[in-house]
Structure 1
Amino acid sequence: MTCVPVNFEEKFSRFKELWSPKVVAQMNDYQFKLVRVQGEFVWHDHPDTDETFIVMDGELEIKFRDGSVTLKSGEMFVVPRGIEHCPVAEKECRIMVIEPAGVVNTGDTGGDLTADNDVWI
């Protein structure tokens, strides 16, 4: 075991890619991923797991088919399993996503924004 804290600013400084989650920690089978986002993602869902979004810096809207929620820095929202959603950030936003290891960021939707899984920084 290493006794070194995870410094979010230092971790975010290591990458500039958008919509490309980077794992910074794992607790049991859940991963903590940092992501830079901007623009509109794809509509997708995760049928087997909830997905937690924490806004570290900026503002993130999560669209649903019947509404939306807007998160600001320091706020968190859990999207329940099976709920179709589409994250959107007008300006670059830095977020943390918490979900089980192995979850594909685009669900079954696929496409150009599907990121490699299990990328640690």
Structure 2
Amino acid sequence: MKDKGVLIDSDIIIWILRGNEKVLVRFKKLFEEHPLYTTPITVAEIWSGARKNEEKIITDVFQSLEVLSIDKPIGMGAGEFMSKFSKSHSVELADALIAASAIHYDLRLWTMNVKHYPMLKKNQFVI
């Protein structure tokens, strides 16, 4: 099966902005090997905490990613995840929407917060 790409979570972008060398190297390698995506949720999360001196690098990072659309089926999937996991695993709406997007678009998720995504299987993550 051909790899359809990788969905980049907010925490990865935060580590890129902080200059984490290990994450930067991995990002560059993934960029060369796979299509990379993000969601409007991640865009909002990153821009909400942006500092003036980060605006250029944030813009550059997001220009290297395709931002996926979130539609009704993704919203319904996220709602199901919230219903199933919000109380038992403290899953929040943003993470439910990101997980539903990964499933809908058949992408692997790259995050360092695997515990936020109990609805995904191990093979659905970039490890």
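Throughout, read-outs are computed from the coordinates displayed, never taken from laboratory work. Remember, it's a predicted structure, so these values are computed and weren't measured experimentally. Cβ atoms are built from the backbone, for glycine too; each structure is taken alone.
Here helix-only ellipticity at 222 nm (-39500 (n - 2.57) for each DSSP H run of 4 or more, over all residues; to 500) was derived from just one of the structures 1, 2, and that gives -1000; the source is 1.
Here the criterion is mean count of other Cβ atoms within 10 Å over residues 32-39, and among 1, 2 the highest value is seen for 1.
In terms of percent of Cα pairs over 26 Å apart, the structure with the greatest value among 1, 2 is 2.
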